[in-house]
Structure formats: C-alpha cells, structure tokens
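No lab work stands behind these numbers, since they all come straight from the coordinates. Quick caveat: nothing in here was measured; it's all calculated off a predicted structure. Cβ atoms are built from the backbone, for glycine too; each structure is taken alone.
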Structure I
Amino acid sequence: MTDDIAVPRDTKRTLIIVGGLVLAFNLMVAGIYATKNNTTTPDLPVGVQELFPSRDQVVLSQGQIGVQLDKTLTGELTLDGTALPLDEYEQNGLDLGTIFWKPGPNQTFSELKAGRHTITVHYWPKAQGPGGQDDRSFTWYFKSA
C-alpha cells in the first residue's frame with residue numbers, strides 16, 4: 001500500500017521566494033527607467049530637440065556641450081557670455097543641426113572651470129541665415145566639476 005499523503009508546503013519559505021521575485025522585478029523596472037536618456041525636456045522651444053548637457057546636469061571640465069536642433073536649423077553657441085567660434089565646433093553633424101563644442105588646447109576655453117555655467121544657442125533657418133526675423137535663442141544652465 002502506498003501512502004499518498006500530501007506534504008504540507010512551507011508557507012514562510014514560499015512567501016520569501018515570492019517576495020524576492022517581486023523585489024527583483026521592481027529593481028529591474030527601476031533600472032530600466034534609470035538608464036533612459038534624459039537630455040530631452042518637454043518644454044524646449046520649437047526647433048530645439050536636445051540639450052547637452054541637460055539643465056543643471058554636471059559635466060567634467062573637458063566635457064562636450066551643445067545642442068541638437070531641427071535639421072533645417074543652424075546656429076552658434078555662447079558660453080558664459082563668450083561667443084564660441086564656428087571653427088571650434090565639432091564639424092561632423094553641423095549640416096544636421098548638431099552643434100557641439102569641447103574645451104581644450106587651441107579653443108576659446110582650455111577647460112570648463114568648476115561651478116555653474118550659462119550656455120545660449122542662437123539659431124535660425126539655414127535657408128535664411130542669421131539676422132532674420134526667424135532668429136531665436138535659448139539659454140540654459142549646467143554645472144562643471
């Protein structure tokens with residue numbers, strides 16, 4: 001005769017395993033959201049797609065700064081009230097509305113000093129050129145370490 005006696009489950013052990021699985025799932029979801037790109041801001045003006053760095057983000061003293069404009073626009077950057085010359089910009093992507101600048105040797109600034117900085121992008125339609133009625137500007141702040 002075989003005994004078909006059901007073995008009682010250890011309720012405490014089951015709850016611990018289920019709790020651990022729920023915790024692991026929640027940590028995974030939090031990790032996915034934490035790694036999302038957060039350089040876009042919903043309240044950017046028309047034509048400005050992304051800021052680099054985003055508002056109040058901290059960058060290194062040799063960090064790259066800039067903006068992604070709509071591909072029909074172009075422009076120039078001003079850092080702490082000093083216009084950054086066009087020949088110092090990263091040349092790749094200028095035709096696509098990407099304007100990046102990085103401090104270093106033979107640049108207007110050799111490094112970004114620690115503290116808060118102001119950056120302004122002055123932009124306009126490529127077909128029109130600067131100085132027209134459709135010129136716009138946008139200013140934001142970031143920090144350097």
Structure II
Amino acid sequence: MDKIATVRVLGMPAEVGRWLLIIMGMLVLLCLGTVYSWSIFRTPLQNEMAISATASLLPYTVGLFVYAFLMPIAGFLIPLIGPRWMTTIGGIIVGLGYILSSFVHRIELLVLTYGVIAGTGLGVTYGVPMVVVARWFLTGRVWRWG
C-alpha cells in the first residue's frame with residue numbers, strides 16, 4: 001500500500017484534512033492579530049495613567065520589537081519542538097501577558113507584561129501557520145502563504 005495514501009490529518013485523508021490546517025492557521029493568526037488593536041487602548045491608557053502619547057506607545061513598540069526579534073529564533077525551533085508545541089507554548093505566553101497586563105497600573109510594568117511577555121508569545125507562535133502550510137502544500141505555496 002502506498003504510504004502517501006495512508007497519511008491522515010485530523011483523522012481525515014491528507015488531501016482533505018490538510019485544508020483544515022489552513023483554517024486553523026487563520027484562526028491562530030486572527031487571535032494573535034489582537035496585538036494590533038493597541039490603538040484602541042492607547043488614548044484611555046494615556047488618560048488613566050497620565051502619560052504622554054509617546055509613553056503610551058512604548059508597550060506596543062517593545063512588543064513588536066520582541067516579536068520581530070524572536071520570529072527567526074522560533075523558526076529555527078519549530079522543526080525541533082514541533083508546530084503543535086510551539087503554538088501551545090506561544091499561546092500560553094501571549095495569554096499570560098494579556099492577563100497580567102490587565103492588572104498593572106504603571107507603564108513600566110505594562111512594557112514588561114504586554115511588550116516583553118506577550119511579544120515573546122507572538123514571536124514564538126506567529127510563524128507556525130506558515131511552516132505548516134509550507135509542509136502540507138508543496139505545490140502552489142506562494143498563493144497559500146499570502
């Protein structure tokens with residue numbers, strides 16, 4: 001029996017199940033995209049903490065820097081650890097950063113919780129959907145990566 005014919009994805013034949021991986025990847029990226037909603041919180045944050053517009057952007061800026069810095073490192077780790085574990089670990093770190101951010105009342109702590117912790121989770125998780133799509137769709141990769 002042909003080995004390719006026996007490969008299953010999420011309990012389905014690979015030709016069908018691999019399309020669910022794209023949907024799941026889109027959901028992961030949609031959840032991670034919440035980081036870009038920072039502008040909604042910026043003005044209320046300025047008013048509540050009595051800080052400048054520049055200071056209110058610091059957590060977001062640090063978060064994007066940490067995320068961009070860690071993405072290549074995470075890309076190296078995905079084949080070693082696996083996409084499922086990388087997504088799980090990154091999701092937990094992002095969630096922890098968001099939850100801890102809801103309890104802080106100083107901008108310095110928000111830089112730590114939102115910028116460093118949530119940014120770390122983003123950097124760990126963001127590349128996983130691209131790696132999974134690249135593995136399961138060997139032809140026509142360019143249009144599937146977006």
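Suppose Rg/Rh (Cα atoms, Kirkwood Rh), for residues 22-69 alone works out to 1.14; of I, II, which structure was it derived from? Computed on structure I.
Each of structures I, II was scored by percent of Cα pairs over 19 Å apart; the highest score is held by I.
For the read-out helix-only ellipticity at 222 nm (-39500 (n - 2.57) for each DSSP H run of 4 or more, over all residues; to 500), a value of -6000 was computed from one structure; give its label from I, II. Traced to structure I. Of structures I, II, the largest value of FRET efficiency 1/(1 + (r/R0)^6) of positions 54 and 94 (r between Cβ atoms, R0 = 25 Å, to 0.05) belongs to I. Here relative contact order in percent (Cα under 8 Å, 6 or more apart) was derived from just one of the structures I, II, and that gives 28; the source is II.
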